[in-house]
Structure formats: structure tokens, C-alpha cells
Structure 1
Amino acid sequence: MTAKIAPKAKEMPLLGSLIPLSKNPLNHLMEISRDRDGIVNFTVPNSNLYLLLQPEIVREVLVDKVAQFPKAKQEIAILGRNLGEGLIAVNGAKHKKQRKLSQPAFYAKRIETYAQTIVDYAAETIEHWKAEEVRDLSEEMYQLTMYIVSKTLFGADKSQMMSSARSVARAIETIQEVTNSEFENPLLNLLSWIPTHFNQQRKQARAVLDETILNLVEQRRATTGSSGRVVDTGDLLSMLLLAQDEDNNYLSENEVLGMLLNLFIAGHETTSNALTWTWYLLSLHREVEDKFQAEIDTVLGERLPTIGDLQQLSYTQMIVKESMRLFPPVWALSAREAIEHTSVGGYSIPKGGQIWISPYVLHHRPELFPSPEKFDPQRFNPARVEEIPRYAYLPFGAGNRVCIGNSFAMMEATLILATVARKFRFELMPNQFVVPNPQITMSSKYGMQMCLKARSKRERDIK
């Protein structure tokens, strides 16, 4: 059969979708996908894009024909320049090598050992919180998850990271803004080597992040065993410093730096956003919050959670999953580029055509998720979850680039929610303007100011 031509979105001459996509990408993608089925074709200068709208076509690109759709060259160039050549910014053999070397740090038995750190750090974070005070939960969750990933993956205690926490946060914010601008404005890519103010911002932000990671590397290299090599402490950092390729060569400093920087940013930025959006949704839906707190009280009583409680915290995990459906931390997967003329879902894709897969769009399609704007954790009840089509729900991606830390992220989010909810619930401040900020990840543009409310049965202890 002859492949069909994908229907085109209504666009401006020459500029295509550039302006609406830059102003509000979520709204624009939802608009061009409305009343469409399968694929919709849209453009920006120098790029021909195809947004996938059906799970079976997503599977075709990410699994069945993955070799024909590597990550787009432009994405590799921008992400590599801004984040280093780690898992997020490499293709082919490099990606396969890095994933193989990093994977042991995320094996089930390994991540179970991280649970105690997660709970301890979460409990320590809220130790000085007071009822009725106002805190920005986006900032609180950001710092907490940064301390956790620093300790669990790099062996760095919270005390080592506290002095640089704010500068690291500002640097990552700058990198997100720079990366977003380069995706929106192709001209910036041509000028990336010129010492403009824009490029200086990138350089300074990268310097902060590189210095942070290199300090952790140097501290670890200073602790050598009798062999003169770094001691294997079982975390990701020591694994990478000791890793050897097939020719028994150790990784170069640039390789180690790129891999660690990618995992450092991805390892806390996405989880902190997921937690922030979860607290927001709970503050708006008291009936869900009441059921959530009832589960916490029944399972934990007066004690802190442990890894052994995860199975019983089933409703808590359903809440996390539904939150990531409505507000997926990664709202759009990296574009895939056709290496030759081909077809997917019966639609023709020219050589160089870029495939876009947006979890946000898929998660809000009514034929995949009835009443998609409703916050309904019961969608992920084990008795109902099979109703969700495979590859319709993609908070962690899919295929050979599925998030390497997905199990760790789910465990971390569940344990943090359980730890914090033992003592507090939150009310959104009336003047808090809530607007999603879709850059590399989807944060809340103006933070998330919440008033802390003591759990009634423990109010005397907290006050």
C-alpha cells in the first residue's frame, strides 16, 4: 500500500509553528492535535516535524524501528553543548556503552539500599518546618532531591552540597533557559561559538556544574585502596571511575564528567517536579488527600516508612503516577530523526523528518484517558491499569532510551510523600499563580507557595 501523507497543521508562511510553539508549546501541541488521528505534520524553520498521536505508532518508532530513528542531530548538538556528552546527548554505540556502565547502579537490589537515605533526608528536611508558615515547595523538593541524588549516586553528604546548592540550582535554571532558547531559535545554534552575553551565561553555568561534579570526583579519587585505585563503594561514581571498556581502557575525564552531569541533573530535576505537582494536586483535591493520609496512617502509624512499606503504599504510588500523567516532568521526548525515507503508522516520513512524541499530549487525549483533565489516581488501580493502552503513558519514555532511573524515581517519590505526609498537609496560597514551564523538564514557572498545615492528630507534637 502507498503510504499516506500526514495532515498538516495550520501555520504561518515561512515561520510555520515557530511563534506559537515558542510562546506556549503545550497549548500549541494540544491545538494542532485536536480532532487529529495518528500523526500531524508541523514545521519550524529548517525542520519538518511529525507529532505522534497513537500509542501503536509510538511503539513503532521507539521499539520496532528504533534503528531508523536515532535522536535528532540538532538535539544531540544542543544537549551535548549544554549538558555534556552523557546518556541524554549521545547516540548509537556511545549510548549503548554508557547505559551498560551506568545500569548496575540502578539494579533493584542496589536502589533498595538508597531507601534509608531518602527517608532520613526527607525527615531531616521537615524537622524544622512549622505549622502555618509558608514555603515554596518547588524549592524545598528541588533541594531535597538534589541532596538525595548526591548522596545515593555520588556518595556526597548533604553537608558537602549545602554551600553550593543555590548556585547549582541557578546554573541548572540557566542551562534550561539556554537550551530552550536554542531549540526555539535556530540562529542561536549558528552563533554558539561567539562570546555573546547569551553564550557567556551558558559558559558560566556549565562552569558551576562542572566544578561541582569534578569536586565530587576528586574527593573520591583521594580515597584509594591498597591497589592505588578508587575504592568501590557501590555507588555510581565509583563504578564509573573503575569502569573499563573492552580494551581495558578507563573512561576519560570528559566521558565521566558528561555521564555524571547528565545523571545528576536528570536524577533530581524530574523527581522534584513530579513531587511539586503532586503536592499541588493534593492541595486541590481533599477527597484524594484524605484517602492518601488514611493510607499513610494505617501503614505507618507513628513510624517512618521503609523499603518494606512500598507494596502497602499502593494508593500513594497511584497518586504519583496520576500526577505524572497530568504533569509529566518530561513533557516531550527528544526528537527522533529518520535516517532514510520510511513510513510509520501508514504515514510517509521523509529522510530527515523529525518525530515528536509528547507524553503531555498523549496523556491528555480523551480516547486514551477518559476525562483527561480529571485528577483520578484510580486510573492506576491494578484492577484497572490494563485499560490504559501500552505506550499511551510515557512519564519515563520507552524503548532503548527509557529512563534508567525510573524505579529509583518512583521509590524516591513514594517514600518522600509518605515521610512528609505523616506530619503535614499543604494549602496553596491564594496569590500563587500556577503556570507550567515546559523547558527540558516541566516545572512550575512561579514556584509553588504553600501554607503548611499540621496533621490534626499530631498537631500538639508539631507545635
Structure 2
Amino acid sequence: MGGFFGVASKHDAISDVFFGTDYHSHLGTRRAGMAAINDETGFQREIHNIENSPFRTKFEDVFQEMHGNSAIGCISSTDPQPLLIRSKLGIYAIIMIGAINNDEELIDEYIIKSGGHFSTRTGGKINSTELLAALINQKNTFAEGIRFAQTVIKGSASVMILRQNGNIIAARDLVGRTPVLIGKNDEGYCASFESFAYKKLGYFDERELGPGEIVEFSADRLYQLCAPEKEMKICSFLWSYYGYSTSNYEGKNVEIMRYRNGEIMAENDAKNGKSLDLDYIGGVPDSGTPHAIGYANKSHIPFARPFIKYTPTWPRSFTAKKTDRSRVAKMKQIPVHELIQDKKLLFVDDSIVRGTQLKETVDFLYENGAKEVHMRSACPPIMFACKYLNFSRATNEMELIARQVIMELEGEEGFKHTEEYSDSTTERGQNLRNAICEKLHFTSLEFQSLEGIIKAIGLEPCKLCTYCWNGKE
């Protein structure tokens, strides 16, 4: 995933872009970057690794090193960016949020037609943002180039460009898989993945871009370069996990959705005769917590935090060295023994992807005296690796625990029946849940249904991307 933030203002934009970009830190874990332009020095850029240090600590010197009334910034889980590009369209800085799945095909086609070249990393991989820029540069305007690139890319691409004249171009993915919102104040305009990022900086909602819409803005003016497309497929996982609780996408707040999602899971358990005699409902912190609050409110079972994550000093467990990752995750978990010892507990997690850390968490609870540990997933079983936003850390589909279990139960034949495996009312669905319980040491397990999560989001099903759950594009 990743996020971006850009400002064109009548005053120096560095402070706003610094804080606005920092507010996207929940969306990426690998790289961060900022670029700005001013009349004296032209373009300036900084890129840093943020795998084990937060954005703020790596960019704290940017106020002395970078100046300009127009600037952009990004958090990235993939390639270093923004890139500075010089082409027939001029010099510009560019950021991409998304994924290019047909990159080898596009690279070969570009090299054959143009005779050009790309810089490569170890192993021959090419920065996706550089490929995007090469596609854009084949056309005569930024708008034509962005639309061409989005059309030929198999995957997704939301784009932000800082031009040599100080204007900023913001383009939402062709089917709107990620959001782009525009804010405004008396000093200028901004574009952002997250609306709360600019609201905290004194900007107000101007509007949310439609799918495929492209706009350009200066400090004084916002105008449309390409009208929105009709089809939208925004990522449903934004509400279930990736989005920050204060975020709004298409007018639907993340925190409210998660409460409603938990309520629906509790209703389903009651309707299906799966209500349990429990002491407490808890959330797997942090993103599982609001789903659990909704479940607790609906079931009238007390919400509690039987363990607390200690995060002030520990590095991110998912970016630590492989040998340290498990230990760091355990060191973060501080038990509240009075809420665990001899207690029957139900936890709600945002999703179950590979299950590795979740098993360690459940074992930790049993080690501290839990009597029962039931698990609820706030989304359906993940059957397909995301090919649009790379939200999952699984490098191939067989890392997904649901697919592993299906292979063990039925072999490749089982992959023809993923819809049945997702459905708890079928024999295959029950077999999946029982097998995962055995693997991860759950007392019981249930997943939110596809219908339930769509209902919780509150958008028409045709406007939501649910590929990771049902494989439908």
C-alpha cells in the first residue's frame, strides 16, 4: 500500500507536507520521501528508509534543508519515491500508489519501441514509479500520459506529480481502488489519501476525486483535467484493516464501519446458534479493537483488554530481522493476568492472513492461564493474494492459511470450491474452520461473511473490490 500528501500554497509548504505525510505512516513500512520546488534552487528531494524508525525521526532536518510553496510527500511499502524525472514534459517529481503486475511486459515493449533504458536494482527489478513515468512521457500532456498509463497497467495507479511551475497534479486510480481527496484553506489547496491528515492542518473538505479523475491545482486554482469514470472498485480492506479509524472513504467512516461490522458478527453468531458463555470480548490490537467493541456492545458481554501492546520503544515486529521478529512480537504483549487467568475469552482480529503471529498470541494467552480462546475474523477468509495494492505480506497465495488448509484437505481440486469453503453453513466451510482451529489452537473460529462486511461498509457491492475474498475482479 502507501499514501501521499501534496500542497500548493501561498506560504512555505514544507511544514504542512511533513505533518500531512506523517499522518500516512499507517499505510507503509519501507520508504518515505518528500520533494519540493522553489525559484532559487529548483527541485529538492529526500528519501529515507523507515523500516525501523518512524517518518518523523528521519525527516526532522527537512525544515532546514528544504523550502518551497509547493511540495509532495509519500509513505511507501514498495519502491523509493518520489522520483525526479526530466522529459519532454519538463522536470517533475512523481509518486505512485498502487501496483503494476504486467511490468515486465510494459518494460520490454517500451525498450523495443523507444530504444530507451531503465535503472535497475539488484536482481534486475525496476522501480515501478520510473516505469509509470516512462509511460506518461510517451504522450504530449500529463493528463494524456496518466490516462494512457492507467489504461495499460494491469493493477492500479493513483498518481501525484509536482510540476516545474509549482502546480500539483493528482489522479485517482482508474477504478478508484484507493481514495484521493482535495482540501482547501485560505492559503491554497492540498491532495491526500487520508482526509483527516489535512483537516488537522487547517484545511477543509473540497471534494473527493471520482474514479480515474485527474485534477491540477496551484495555490489559487483547482481545475479538472479528466472527468471521472463511471465504474468504481474501491478496496474493501481499507475499512476492515488498512484505513485509520478517523478516515472517511466515499463518505463512510472506518471506525463506525468497524463497530457495525462487529455488531453484525455478533448477530450472525446468535442467529446461527454460536453464541457463547464468555467472560470477556477483546480485540487483537490495534485494528481488531473497534470490531470487538461492536461485537461486545451487541452481545452484551463485557469488553476488556486482557493484554496490552507496549509500543513506545520496540521496533515494528514485521520489519525486524526474521530471527528477532517473533521475540519482538512477544515482548510487546503485556498480559493483564486478572483478565486472563481461568477466563473464557473471545477475540476479534481484523483478518487472518497467514496466522503465524495470531498463533503465538493465542499460545501466549494459554500460557497465562486462559481457559478458552475463541477467535472471530472481521472479514471473510482471504483466498487470493491482492494483485492491486499489495496489502498482504504474503508473497504467494500458498502463504495464505486458508489456501494452505484447502490444499491439505482436498488438494488443488479444493480451489474450485473456495466459495463453499468461505461459507460456514457448508461441510467444506466447517472443515476449513475446524482445521484452522487445530492449527492455531483456537477453541472456536468464525469469519465475517462477504454479505456482512459489505453491509457494514454501506456501499453498493458493485462499487467495492472484494477480490482477496472471492477472486472476482
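Every number here is computed from the coordinates shown, using simple stated rules; none is lab data. Computed from a predicted structure; not experimentally measured. Cβ atoms are built from the backbone, for glycine too; each structure is taken alone.
Key figures for this structure:
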| quantity | calculated |
| --- | --- |
| Given 25 for relative contact order in percent (Cα under 8 Å, 6 or more apart), calculated: source structure among 1, 2 | 1 |
| Answer label among 1, 2 for the case where helix-only ellipticity at 222 nm (-39500 (n - 2.57) for each DSSP H run of 4 or more, over all residues; to 500), calculated from the coordinates, equals -9000 | 2 |
| Read-out Cα extents along the principal axes in Å, for residues 279-334 alone, computed value 41, 18, 16, structure in 1, 2 | 2 |
| Structure responsible for 0.05, with FRET efficiency 1/(1 + (r/R0)^6) of positions 111 and 303 (r between Cβ atoms, R0 = 35 Å, to 0.05) calculated and labels 1, 2 on offer | 2 |
| Source structure (of 1, 2) for mean count of other Cβ atoms within 10 Å over residues 143-150, computed value 25.1 | 1 |
